Structure P
């Protein structure tokens with residue numbers, strides 16, 4: 001298509017020029033006794049390689065453009081210009097994406113980020129990794145996840161957490177879409193911790209509430225309660241509206257009251273204000289696949305361990321309710337069984 005836009009003759013001339021530049025640059029990077037050159041002349045070769053790469057890209061010869069950009073990046077490395085090498089690797093990553101080469105795309109985005117780190121640009125490195133993760137979400141989810149984690153690590157290790165908000169949110173949304181619940185919760189708890197570090201209390205509280213919601217949607221009452229207890233150790237969360245909202249949600253689950261759960265998440269604006277994909281889970285609680293009765297029994301025991309009053313109430317409730325009868329109702333099917341709720 002590019003050839004037809006540029007014109008066949010002009011495209012041919014551009015390719016010929018690019019080929020000649022590549023040949024000259026190759027000669028400059030090889031020792032020559034005739035020219036009394038005993039080491040590669042990267043300084044002279046670099047602009048030739050840059051121009052050749054651009055010409056190949058402009059005429060749509062992606063394979064040749066990739067070769068030229070890689071040699072141009074190498075030239076910049078040899079010259080000690082990590083910034084320009086990183087810029088070239090970004091272009092190579094994008095060209096690899098156009099060629100549907102996800103592994104190469106991930107590799108070159110990572111190389112670009114590494115060179116940005118070398119020249120003291122951690123924020124740019126994090127942005128590049130996040131951008132790479134986003135473009136790989138459909139074609140290679142596993143590589144996308146790895147790049148997201150690399151981006152989060154860069155922001156945290158360089159103490160540039162305040163610049164990593166978009167990366168955290170994108171990673172959390174993607175992990176939720178993949179239904180990788182444990183990873184999504186881990187990312188939310190990390191987001192909460194870095195938000196605390198930069199004084200973003202509202203963001204922190206929403207991240208912790210979102211982590212609880214994620215585990216409840218996944219049907220893991222014990223993990224949800226454990227996560228909540230970890231978050232409650234943070235004073236600013238313990239006194240927040242989000243903490244009270246989570247506590248009310250646990251109480252509704254403890255009572256095994258699906259109508260109360262649904263009413264609660266629909267009536268409280270806090271649940272709708274969570275990050276987009278987590279909010280979508282919240283307002284649809286309880287999850288159709290979750291075992292609400294089983295979760296309720298588990299929470300009754302867990303909550304009793306932290307609340308003497310709840311323990312006394314739980315013992316009285318268990319005497320009248322009887323575990324055997326409820327298990328039979330849930331596992332045996334019938335109109336009142338769990339399957340009837342799906």
Structure Q
């Protein structure tokens with residue numbers, strides 16, 4: 001979309017500078033290099049590989065190292081964080097993967113029923129494998145989770161583990177994978193039991209990015225969804241990119257029928273409170289609705305985003321002597337609201353034009 005181009009380039013180039021800086025302590029550091037080697041070594045040894053992707057970016061969050069291994073019915077694409085993506089777009093992406101002969105499954109790793117359904121699906125696959133290969137009852141099935149940072153592998157592994165405990169003896173001995181909202185926190189391969197009779201174990205692996213990302217659009221999407229550490233670039237660039245997406249979407253139109261807010265009960269210092277979220281939505285809606293420019297024109301888009309930042313500083317009660325510092329605070333809050341789904345559900349990757 002033309003109105004987002006300048007923001008994509010600006011953010012994508014910032015990410016590229018980080019990836020080009022080989023001395024960076026975060027980007028493809030020794031932990032990622034070691035993890036990449038360990039995962040590549042183990043993939044041929046496990047029974048199933050679950051490639052966890054972010055449902056908001058089904059292609060941009062691809063785990064590139066799997067390209068070095070042949071596609072197999074034992075490889076399953078997990079579209080995690082489906083609750084943050086467009087429901088209709090997720091269905092379209094799953095249909096696309098099916099047409100490409102990939103098995104895919106949409107997941108919200110925090111939804112117990114959804115995870116239980118997937119575990120039943122996986123156990124059916126395990127039974128099929130055992131029958132086709134004439135495996136003994138004592139054979140332990142192994143499943144490996146792979147993916148880029150912050151797609152929710154550890155949260156998914158923990159959910160499978162908790163739901164998969166089936167005997168009283170296993171309860172109370174819960175071994176959890178480390179979960180963090182920050183990318184790159186998992187450093188080692190962790191084994192968790194997710195089923196008994198027969199035994200099924202899942203390996204949670206560290207997130208690994210490619211050594212270099214040259215596509216600025218993909219870089220921007222990875223940054224916005226949190227696959228790359230926020231500390232590596234300006235939060236304002238992230239928020240500007242998100243607002244350019246919001247302004248060209250239909251999500252904001254859902255916010256036009258809000259009743260007058262009870263401002264006396266607003267907790268202005270906590271941007272996650274429902275009343276404040278509603279105030280943010282209302283403010284963004286009114287700015288877009290009142291804007292008379294052409295949002296496909298980048299200069300007009302910049303003008304609208306500047307107006308939105310001015311309004312949000314007031315709505316979020318952000319006071320600072322520094323203009324840049326105030327904008328940075330607003331940006332951080334705005335990005336958090338986007339990432340937690342409070343400002344709508346967006347799928348950033350578009351299906352190939354040849355698919356339609």
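Which structure, out of P, Q, was Rg and Dmax of the Cα atoms in Å calculated from, if the result is 28.5, 100? Of the structures listed, the value fits P. Each of P, Q could give helix-only ellipticity at 222 nm (-39500 (n - 2.57) for each DSSP H run of 4 or more, over all residues; to 500), but the derived value -14000 comes from Q. Given 17.8, 57 as the derived value for Rg and Dmax of the Cα atoms in Å, for residues 62-229 alone, which of the supplied structures P, Q does it correspond to? For Rg and Dmax of the Cα atoms in Å, for residues 62-229 alone, the value 17.8, 57 is produced by structure P.
Hey, relative contact order in percent (Cα under 8 Å, 6 or more apart) derived from one of P, Q reads 23; which structure? It traces back to Q. Determine which structure produced the value 0.85 for FRET efficiency 1/(1 + (r/R0)^6) of positions 54 and 286 (r between Cβ atoms, R0 = 41 Å, to 0.05), calculated from the coordinates; the candidates are P, Q. Structure Q accounts for this read-out.
Of structures P, Q, the largest value of FRET efficiency 1/(1 + (r/R0)^6) of positions 94 and 246 (r between Cβ atoms, R0 = 35 Å, to 0.05) belongs to Q.
Please state which of the structures P, Q yields 10, 26, 25, 23, 15, 2 when P(r) over Cα pairs in 10 Å bins from 0, in percent, for residues 142-277 alone is computed from it. Value 10, 26, 25, 23, 15, 2 for P(r) over Cα pairs in 10 Å bins from 0, in percent, for residues 142-277 alone corresponds to Q out of P, Q.
Bear in mind these aren't lab numbers, they're just calculated from the coordinates by the rules spelled out. Keep in mind that this is a model prediction, so the values were computed, not measured. Cβ atoms are built from the backbone, for glycine too; each structure is taken alone.
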